Each structure stands twice: as structure tokens, then as C-alpha cells.
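What follows is a set of structures for review.
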Structure I
Amino acid sequence: MSSLQLLLRNSRGAGSWFGRSGAGALSGVLSVARRSIIDLSYSTHFMDFNGSSIPSSMKKLVVTKLSPDFRSAVSVQTVAIPTPADSELLVRNRFVGINASDINYSAGRYDPSLKPPFDAGFEGIGEVVGLGLSASSRYTIGDTVAYFGSGAFAEYTVVPAKVSVPVPAVKPEFLTLLVSGATAYIALKRLGDLAEGETVLVTAAAGGTGQFAVQFAKQAGCHVIGTYSSNEKAGFLKSLGCNRPVNYTTEDLAKTLRKEYPKGINVVYESVGGSVLETAVNSLANKGRLIVIGFISGYQTPSGIPPFKGGTLPVKLLQKSASMRGFFLPHFLSDYTEALSSMIQMFAKGKLVCEVDYGELAPGGKFVGLESIYRAMDYMYAGKNLGKVVVEVAPPSVSNSKL
């Protein structure tokens with residue numbers, strides 16, 4: 001008797017799936033089955049051990065104490081491979097993305113009620129190697145998916161099927177869109193109110209999210225200023241259409257903006273904080289809009305907040321009828337599906353650059369394996385990255401065939 005027949009027989013006994021609705025759910029599996037399925041629960045999920053070589057254990061990064069020092073807060077642990085529930089997928093991670101906010105998460109700043117230990121990482125992309133029966137109505141073994149959720153810094157992650165994003169291939173370029181691209185797309189669309197001919201300032205413009213803010217502002221017909229820290233980044237920004245790259249290590253940003261843009265800046269996409277944020281406020285035009293999407297310059301400090309002289313902020317905003325608004329992606333999830341769909345289409349048509357930094361030029365070389373996430377984090381916080389920092393968790397699987 002085949003394992004699939006065994007599954008059906010036991011499902012009849014369980015009585016929860018092999019009724020009229022259960023037969024319909026399994027009919028698609030029966031019609032295309034090409035490989036035996038090992039079903040651990042007999043009625044709730046499929047696990048493709050043979051085709052995907054699922055081991056008995058895996059490594060993952062776990063926050064064991066709250067600290068903005070990522071190396072001391074997070075440790076590598078070996079645990080059993082998780083089992084997907086009825087509506088979940090088990091994803092074998094190929095690539096994971098590094099975000100500045102990973103440190104805020106490890107420091108417990110997003111959810112004070114969350115106590116260690118808890119899993120680290122926000123975004124991943126890989127192949128489906130296990131799934132629940134409900135999830136099998138949309139996915140099958142071998143499908144490639146990306147996701148935005150907790151616990152991504154692991155060799156395998158269980159992900160709700162409803163928040164998984166089908167992608168045509170396991171390319172890290174798709175990974176850049178999940179947080180970095182979506183933040184720029186939604187923030188500028190909902191809060192920027194961009195108009196053709198306006199002047200837009202993007203800080204950390206050659207970074208993971210800055211690269212997208214530059215492109216979306218250009219697509220809106222705006223004149224774009226982008227701050228950067230090295231000559232290599234200047235060339236990259238020009239290739240994206242940035243009109244005025246500004247090297248903040250060799251130029252005085254405040255003086256440059258006063259001299260070259262005396263009428264002020266219409267929209268600022270700001271992620272650095274501190275003195276850069278002060279300069280941005282002082283440089284706003286009448287009816288200018290400043291969007292705060294982060295303040296990375298303070299994340300590694302105990303408070304997580306860089307010093308900011310905001311005593312006269314109300315006066316400065318009032319005098320210019322200007323506004324300053326914050327953007328936190330989880331608050332805009334109603335816009336997420338449209339944003340992601342639009343960006344994937346743009347990328348497919350060659351209308352969107354998704355620059356990925358694998359760390360080839362980093363000390364120690366390319367970021368490969370979970371342990372390299374520590375180096376990748378240091379690399380990003382040193383401002384060395386060009387585009388989105390990505391870690392390759394595992395090489396391509398031996399087989400991508402489907403059930």
C-alpha cells in the first residue's frame with residue numbers, strides 16, 4: 001500500500017477531512033501525484049522528506065536577551081524541524097533579508113510584552129517543503145514563496161499560507177521588495193503626495209529602502225537629491241536617475257541644500273535621524289512633507305533614539321505650513337498587496353532596479369549561512385552596503401519537482 005493510500009485510509013478514520021469537502025481538497029493532489037508523501041499526522045499536513053531532503057533538525061537565530069547589541073542579544077540554536085499546521089507552509093529558506101529594524105526587534109522596542117526567547121528575522125524567500133491540507137488548496141511542494149513575518153533567520157520557517165507571496169523564482173531581488181520596497185512605495189504614495197516637478201530628498205539613498213524611494217520619486221517626475229557615503233554609491237545613484245547625489249562625508253548637507261535649493265525641499269524621505277533630521281526640517285519648503293521611516297543613527301544606542309533638537313519644531317512647521325509624519329509598515333498592511341503586486345510587475349518589465357548586496361566586498365566575504373548574519377548586520381550598520389543586504393542561507397535544493 002502506498003503512503004498516499006495510507007493517508008486516505010487514515011483520513012477516513014479521522015473523519016475530519018475525507019467527506020465531501022475532504023475529497024475535493026484531495027482530488028487535486030491525487031491527479032498530479034508523482035512522489036510518495038510521508039504524512040506525520042495522518043490528516044493535517046504533507047512533508048516532502050525525500051524530494052527536499054528535510055533533516056531532523058535545523059539551525060535558527062533566537063533572541064535570548066534584550067539588547068541593541070545584536071551579537072550579544074541573538075544566538076544560534078539547533079532545534080527540531082517545525083511542523084506546519086493546517087493552514088501553514090514549511091519553507092526551506094534560501095535567502096533572508098537584513099533590516100536596520102532587526103536591532104530594534106532584538107532590543108524589545110516594538111513589543112514590550114515580548115520576552116526572550118523569541119525568533120529573529122523578518123523576511124525570507126525559499127521553497128515549500130511541507131504544508132497543511134488547507135494550505136494545499138493554494139500551494140504544493142516545490143512552490144517558491146517569499147514572506148514578511150517573524151522567525152525568518154532560520155534554515156526552515158513555518159509561515160501562514162495567507163501571508164505568503166508566490167514568486168516565479170527564488171531570486172533575492174524579490175526579497176528586496178517585501179520590507180524595503182514596500183516601505184518606500186507605500187510611504188511616498190500615502191504620505192508623500194508627490195507632484196511632478198517637486199524636489200525630493202532621500203537620505204541613505206543607496207541603501208535597501210533608499211534605492212526604491214529614489215526610483216519612485218523619479219517615476220513621479222520629481223527632482224531627486226540623494227545622500228550617500230562613497231564614490232561607488234554616487235555612480236549607483238546616478239544610474240537610478242538621482243539628479244543630485246550628495247556625499248555627506250565630504251559635503252555639508254545643510255549648506256548644499258541652502259545654496260542649491262533656496263526654495264526648499266518639498267518632500268523628504270528620512271531614515272537617518274539626529275542631525276540629518278534637523279537639517280531636513282530646516283530645509284523644508286512651504287507646505288513641505290517630511291516622512292520619518294526610521295532613525296538608524298540611534299538604533300545601536302541604549303535608548304534607540306538619536307539626539308534631536310526639537311524644541312522649535314512646532315514653530316518651524318507652522319511657519320511653513322509643513323508637516324512631519326511617521327511611517328511604520330505594519331500600520332499600512334491594507335496597502336501591502338497592491339504595493340507588492342505593482343512592484344513585482346515593474347521588476348518583471350525591467351522598470352524597477354532591485355539592487356542586492358551579498359557582501360562579496362565585506363570582510364570575510366559573501367554572506368553565506370546563518371552565522372554570517374552577524375557580519376551582515378555589522379556591514380550594514382557600518383554603511384558599507386550598496387542596496388539591500390541579503391544572506392544566502394542555503395544553496396539550491398537538489399529537486400524542485402512538485403507533488
Structure II
Amino acid sequence: MATINVGIIMNGVTGRMGTNQHLIRSIAAIRKQGGVALPNGDVIMPDPILVGRQESKLKALAEANGIGRWSTNLDEALADAHNQIYFDSQTTVLRAAGVRKAIAAGKHIYCEKPTAGSLAESLELAKLARDKGIKNGVVQDKLFLPGLIKLKRLVDSGFFGRILAVRMEFGYWVFEGDWQPGQRPSWNYRKEDGGGIIVDMFAHWRYVLDNLFGDVKSVSCLGVTHIPQRVDEQGNTYDCTADDAAYATFEIEGGIIAQVNSSWAVRVNRDDLVTIHVDGTEGSAVAGLRDCKTQHRVNTPKPVWNPDIPNPFNFLEQWENVPDNQVFDNGFKIQWELFLKHVVIDTPFPWDLLEGAKGTQLSELGLQSWKERRWVDVPELTL
């Protein structure tokens with residue numbers, strides 16, 4: 001049995017998502033479990049180097065997670081042949097420059113989404129990676145959530161019959177920062193810094209809809225800035241220049257209609273922070289982050305509209321839980337393991353930079369639909 005050490009440049013992991021999901025719950029967790037086992041008995045051991053701008057943060061983060069390498073010099077990290085993979089979880093406005101530089105250095109690319117601030121730039125990165133002949137991937141973490149895995153299981157089994165419609169509700173109340181600190185960074189609410197819920201979340205909704213139900217064909221979107229001012233991390237009040245809510249309808253191949261509400265200004269009265277309700281001719285399901293429940297046609301109640309009497313049904317009790325039937329690991333960690341195997345032994349990894357560009361495309365078209373107040377078609381993307 002051989003241990004295959006893979007150097008990984010992790011740029012931007014001092015941020016919330018980079019620290020918690022990609023470093024602590026993914027790379028550090030993989031190292032603690034002894035690496036990624038391969039079919040022949042070999043093991044891939046990730047060897048990260050943390051890269052960023054603040055030396056004190058990098059050093060503390062590295063020490064806390066048993067990592068011996070960190071640097072404020074990206075160029076030096078890219079010049080080190082030991083580092084085979086470049087990972088980027090910086091803010092959106094910084095990501096493309098880092099990825100472009102890493103491609104030029106011949107590193108395999110794995111990055112967060114949106115992959116860039118515009119579709120043109122996202123496609124440019126995909127073309128550069130293809131022409132360089134390097135392996136590349138984009139984080140599409142929600143596909144690995146237990147609730148969505150169960151939902152995909154239902155779709156693949158034919159449980160729904162013909163799928164009619166999808167209704168998605170996402171979001172929660174993000175505090176304004178005056179009397180309680182906000183749960184999200186202030187740049188999320190500034191368009192000039194790459195903020196906005198359409199740019200952030202439509203990149204997710206594209207791969208969720210595409211992979212579960214079919215290709216998105218058109219979009220109608222209305223964005224809103226419900227909270228006009230917030231207070232930043234330094235206690236300063238600032239104007240919100242980006243949308244904090246979006247109300248969209250998508251047409252999906254096969255005639256499926258998806259209605260998707262995304263909001264950082266909504267108080268939650270549902271089972272989870274995101275719920276996906278799917279209706280089909282044979283049955284329906286509602287999935288959250290971890291759970292999924294179903295109602296088959298033979299178990300569907302037969303209500304009659306009559307507001308003059310108390311409701312005789314307890315609708316919420318008339319659903320059955322989909323069993324786990326497997327052990328669910330952290331979704332970010334699962335995809336990291338898949339990408340590491342893709343790099344080392346060339347196993348398939350379909351979520352590349354072109355797939356990431358599709359998310360940027362849908363964000364741009366959603367913003368266009370909002371601006372022009374009309375339906376916009378989603379053309380096929382090719383390199």
C-alpha cells in the first residue's frame with residue numbers, strides 16, 4: 001500500500017465557508033480519517049498549504065487543524081511542483097484572477113462558485129483549462145445533501161410519474177447588523193463587491209434543477225432589495241446596492257415548471273432553510289437538507305373547499321419519510337474525495353468549469369429578466 005501525497009493550494013480559506021466546509025469538514029477530516037482509499041489499496045493524502053493575505057489568521061488556522069504549511073505568497077505556492085491542485089474560495093470578484101494564474105501554472109483547478117463575475121469570464125476559464133489539458137472541477141455541494149440524494153432516488157425510480165412542477169423555498173432572516181450581528185458578510189449586499197442573492201444562489205439552482213429534473217430552458221425573475229441599509233463588521237452603516245431576495249420561475253425541459261423563492265429577508269416557517277416540493281402524476285415529495293417525505297397517489301387525501309367548517313385534515317401528518325438506507329457524509333467532503341480521485345486515478349468528475357459557467361449564465365439571465373421585466377431563454381453553452 002502506497003501513500004500518494006497531493007499538494008493543494010487552498011486560497012481564501014480564512015472565510016466562513018472556506019474554513020468550515022472546505023478546510024475543517026473536508027480536507028482536515030480526510031487527513032484525520034487517513035486519506036482517501038483507492039481500489040488497489042493505495043491512499044491519497046491531501047497536503048494543503050493555506051494561502052491568503054493575513055499571516056496571523058493563516059498561522060492560527062493552520063495550527064488549529066494540524067497543518068504545517070501556510071503562505072501569503074501565492075506565486076511561490078504556484079511555483080512549487082509539489083502543489084498539484086489549486087483551490088479557490090475567495091470572494092467572487094477575486095476568484096477568476098486566481099484561477100487564471102493557477103491554470104497558467106499548470107495546476108489542476110477546483111473552485112467555489114460562481115466561478116467568475118461574468119459568463120464571458122467563466123467561459124474563458126473553462127477554455128483555458130481545456131486548452132491547458134488540466135483537470136478542473138466546481139463545487140456543487142447541494143447535490144450531495146442527504147435530502148437531495150433521497151429526492152434523486154425518487155426521481156430515478158419513477159416514483160413521481162410525470163413530474164409537473166417544482167416549488168423551492170430558500171432563505172432565512174439575516175440580521176441587519178444594528179442590534180445583532182449579521183450571519184453573512186457585508187459584501188454579500190454590495191453589488192460592486194460581487195454581492196446579491198441572484199449571483200449567489202442561481203449558481204446553485206442551476207445545477208440542482210439540471211441534475212434532478214432536466215435542463216433549464218427559460219427564466220423569469222424579479223429581484224428586490226428589501227433591506228436598504230445594513231451595518232457592517234466594523235459597525236458602520238452602509239447602503240445595500242445588491243438584491244437580497246429573488247422571485248423566479250423557470251421552465252425546464254419536459255414541460256416542468258419550477259417556482260423558486262430566494263430571500264435573506266424571510267422568517268422561516270417550514271421544515272428547513274431550503275425545501276423542494278415536487279408534484280407528479282403518481283406522487284409528490286418534499287425534501288430539505290437532510291430529510292425527504294412523500295405522498296403517493298393512493299395516500300393522497302380528498303379535501304373539499306369549505307371554509308364554513310373546521311379543517312378536517314391534518315395535512316402534515318399524511319406524508320411518509322424516505323429512509324436513509326445509507327450513511328451520509330458531509331457533502332463538501334464527498335465531492336473533495338471524488339475530485340482527488342479524479343486527479344490521481346482519472347475517475348469521472350462531471351462538474352467541471354463549463355458546468356460552473358452554466359450557473360453564472362443563469363445568474364446573468366436572471367438579472368437580465370429582472371431589468372427587462374420579461375422571460376429570457378437559456379441557450380445551450382459550448383466551448
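In terms of distance in nm of label points 7 Å out along Cα→Cβ at positions 60 and 284, which of structures I, II is highest?
Of structures I, II, the maximum of distance in nm of label points 7 Å out along Cα→Cβ at positions 60 and 284 occurs in II.
Taking relative contact order in percent (Cα under 8 Å, 6 or more apart) from the coordinates of each of I, II, which one would give 20?
Comparing all candidates, it corresponds to II.
Between I, II, which one scores greatest on FRET efficiency 1/(1 + (r/R0)^6) of positions 132 and 260 (r between Cβ atoms, R0 = 35 Å, to 0.05)?
Evaluating FRET efficiency 1/(1 + (r/R0)^6) of positions 132 and 260 (r between Cβ atoms, R0 = 35 Å, to 0.05) on every structure, the highest lands on II.
Every number here is computed from the coordinates shown, using simple stated rules; none is lab data. These numbers were taken from a predicted model, which means no experiment stands behind them. Cβ atoms are built from the backbone, for glycine too; each structure is taken alone.
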